[in-house]
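Any read-out appearing in this document is the output of simple, stated calculations on the displayed coordinates, not a laboratory observation. Keep in mind that what you see is a predicted model, and the values were worked out from it rather than measured. Cβ atoms are built from the backbone, for glycine too; each structure is taken alone.
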Structure I
Amino acid sequence: MTDKNLIKIVAEFRAGILGPKPSKSMCFAVCAPLAGYLGFYGVQAKIVEGVVVKDGGWETNHFWLELADGRVLDPTADQFNDLPDIHLPPVYLGPRPAWFLKTDAEIADQRKS
């Protein structure tokens, strides 16, 4: 499956879950069923719980999917576009953004700085 096809499938799935509602605080509600749905297409995706940390200590809990090749697939990435310097599409596929922290060590290091 191409990346373009994957993004299309995820965008359609997201629209089916969210409808006209914004994606803010809906990451788990979309990611949890999406991980299973992608399995029907042969796409291995595991749900990751992490923290988004940005701009001097602002942080929030967040869920995204991690593909077998290590890339992030985030079907609600646009919920952070109201933060400075973040401009993500509704469905993000790519390397893990620096502000997506997933280990306790990463989170602790960010909180120190």
Structure II
Amino acid sequence: MLAARLQPLPRRLVFGFAFPVAVGFRSRLLGLARLRREEAGEGLLIPRCACVHTFGMRFPLDLVFLGPDGLPVDVRLRVPPRRVAWRRGAVAVLEVPSWQGGENGRRPT
């Protein structure tokens, strides 16, 4: 079930998936922090962003830094909690729950 704070956010198609878009201060600051993996859904798109933190995360993230053309300029897999990640030239970041961080290396259902 998608977290209540993500449900009212607008959605944007990225790579064929509809991701909630962090548009306000609170949604940009929190990202997916403090959520359980099943509440995070497919992830969160943070526009106008080149740097994210994973403080307060309960699971690892896969981070996809997007360039001005919407294509990936960098990908960081299995970023654990309590880290900061950035990429010069990125204009947006896609935060996705890392399926590789799941139990037994399998994607959670």
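One of I, II was used to compute distance in nm of label points 7 Å out along Cα→Cβ at positions 29 and 53, and the answer was 2.8. Which one was it? The structure behind it is I. If distance in nm of label points 7 Å out along Cα→Cβ at positions 5 and 77 is calculated from each of I, II, which structure is the one that comes out at 2.9? Label of the originating structure: II. Among the shown structures I, II, from which was the value -1000 of helix-only ellipticity at 222 nm (-39500 (n - 2.57) for each DSSP H run of 4 or more, over all residues; to 500) calculated? Label of the source structure: II.
Here distance in nm of label points 7 Å out along Cα→Cβ at positions 13 and 85 was derived from just one of the structures I, II, and that gives 3.1; the source is I.
A value of 0.96 for Rg/Rh (Cα atoms, Kirkwood Rh), calculated from one of I, II, originates in structure I. When distance in nm of label points 7 Å out along Cα→Cβ at positions 69 and 93 is computed for each of I, II, which one produces 2.3? Corresponding structure: II.
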